[in-house]
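Every read-out reported here was derived from the displayed coordinates using simple, explicitly stated rules and does not represent laboratory data. Predicted model, so just to flag it, every value in this text is computed and none were measured. Cβ atoms are built from the backbone, for glycine too; each structure is taken alone.
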Structure I
Amino acid sequence: MQKIFECIPNFSEGRDPSIVLECVSAVKNTEGITLLNYTSDVDHNRSVITFMGDAEAIENAAIDLCRKTTALIDLRKHCGEHPRVGALDVLPIVPLKDATLEEAIELSKRIAKRLSDECGVPTYLYEDSASAPHRKNLADVRRGGFEALPEKTKDRDWLPDFGENYHKSAGVTVVGARFFLIAYNFDLKTNDLSIAKAIAKKIRQSSGGLECVKALGVMLESENKAQVTVNLTDYRKTPLYVLTEEVRRLAHEYGTEVESAELIGLIPMRALTESAAYYLGIRDFESKTRVIEEFL
């Protein structure tokens, strides 16, 4: 029985297509890997790759990717809307077919150690792999960004889990096992950044908003519009349609509308079927018993 994991690394380059393709190729050319998707954003200056494979293939692909990002990306010259602490910024592992969370945690720890030992990039463990409660939340680990690492790593509470301090140009990488995260952005019909920031504050859990929602308000300079960028860390606790309706309501409250939504990476079928059932008004809908593909 082959156990399959998903890996969704985020790296700090979204403007130079040649660098993005080299990084994607490093993953795609790793034996045993199936490349599922990759996206880049010029305003965030960030790319996300989604791929899957068994533990050995995932481990090898992570090392190959880190070698490439360390060689090609210099954070001392990097700027963008999205927070980051590393050239290879964050590397989540999600258990898929026949794999357990415990196995994903062990895999994440092996990868984190190898990134430090073989690539020279210190690593932090986060989410279900975290070595301490204050390291569980990615936002806390990443607070202050790459520029804060010289001071942050002087604090014993914020020494990396593997390696010492930080790489001078590649920073650090945050690695961990977690549940499936939906990265979902809302483009607003306004270029007023303060509205996007206000909506983000009201919906994120840390400000008393929706459970399992992390959000930021950012400006998309290339399109002259404001965006609410969201990480939904558990769609079972806050369904996607609940998030969508709340952002729409708040946008209307602030005198604007949601123009469109953007999905980064992949999404579980259940999150979509639940939303479809809500908007279609289907009574007593349960995707596991009412969607024919679930039986195939």
Structure II
Amino acid sequence: MTGFGRAEQTAGDKTFLVEIKALNGKQFELQMKLPPILKSFEFDIRNILQEQLVRGTIDCYIQVKQNGATKPVIINTDLIKAYYQQIDVLAKELNIDTNAVLSSLLRLPEVVNPSTDVMNDKDFAVFTTVLNAAIAELNAHRVEEGLSIEKDLKNRIEQIHLQEEAILKFEPNRMVRIKDEINKLLNEHVGQENIDKNRMEQELIYYMEKIDIHEEQIRLRQHCEYFNEIVNSAEVSKGKKLSFLLQEIGREINTTGSKAYDVDIQKCVVMMKDELEKAKEQILNVL
């Protein structure tokens, strides 16, 4: 969600400059520097930025340069005269020259004030074209960044899917090995002649069902397929949805690891978790 956009255009006696910088962020957070002439349109500008940028920490700088005979400031001449009359009286008493007093008068409080002019609708329409041009440039940077993020995310999910397929190959031998280990332990500590075969069969079936990971693998595969569907969709804002889906993928991976009781499967689980964490970091960059 990072990017930068800049646009500048002169129309009549005004030059509009807009610079926008976007950084990653979960929500839409806007810091905007706005000239007084645009204060009445602040709400409209915020709506335009939020609608087109959606999320992120946005820093927007807007400048309106007034050209020609227009006055970007107002000089309070009555106040200057009042100041000067008092200074003139004091200067005569102290015998001080007042020839260069004007520059000092201009620095006194409330003598020079920013213009209180409000931009008209026609000029604001021109300004919005400049604003939209800066947003378009920023979004172009976002699209460029998004293509590399999309490639990386798909690769992470593909690696998780490959590990899921590897687990399926280990699954049959895992169940046989666990069953043989249970039988061996019972023979060593209880004795074959003391085992209730019917009861043992019931308990063994119950235990095997508890550690079966078939359903987790089906859901994991479905989550991975759905993840790619969302990535490939034309939907503009999909970061939150993908983030929630990664949480579901993580749950299936964790459950698989807790049920595995198998070294080879645990290695696959570790590799899947590694890819998942990298995907979670990247998803923060997605709108």
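Quick check: 1.8 is what I get for distance in nm of label points 7 Å out along Cα→Cβ at positions 97 and 273, calculated from one of I, II. Which structure matches?
Numbers: I: 1.8; II: 8.4.
For distance in nm of label points 7 Å out along Cα→Cβ at positions 97 and 273, the value 1.8 is produced by structure I.
I, II: which one has helix-only ellipticity at 222 nm (-39500 (n - 2.57) for each DSSP H run of 4 or more, over all residues; to 500), as calculated, at -10000? The value was obtained from structure I.
Among the shown structures I, II, from which was the value 135 of volume of the Cα convex hull per residue in Å³, for residues 49-216 alone calculated?
Numbers: I: 135; II: 330.
Going through each structure in turn, the value belongs to I.
As an exercise: log10 I(q)/I(0) by the Debye sum over Cα atoms at q = 0.13, 0.21, 0.25 Å⁻¹, for residues 153-240 alone, calculated from one structure in I, II, equals -0.62, -1.01, -1.21. Which structure is it? Value -0.62, -1.01, -1.21 for log10 I(q)/I(0) by the Debye sum over Cα atoms at q = 0.13, 0.21, 0.25 Å⁻¹, for residues 153-240 alone corresponds to II out of I, II.
Here relative contact order in percent (Cα under 8 Å, 6 or more apart) has been calculated and equals 16, so which of I, II was it run on? Don't skip to the end; give the middle numbers.
Values: I: 16; II: 23.
So the calculation was done on I.
When P(r) over Cα pairs in 5 Å bins from 0, in percent is calculated, the result is 1, 5, 12, 15, 17, 17, 14, 10, 5, 2, 1, 0; to which of the structures I, II does this value belong? Numbers along the way, then the final one.
Details: I: 1, 5, 12, 15, 17, 17, 14, 10, 5, 2, 1, 0; II: 1, 4, 9, 10, 8, 7, 7, 7, 6, 6, 5, 5, 4, 4, 3, 3, 3, 2, 2, 1, 1, 1, 1, 0, 0, 0.
The correct label is I.
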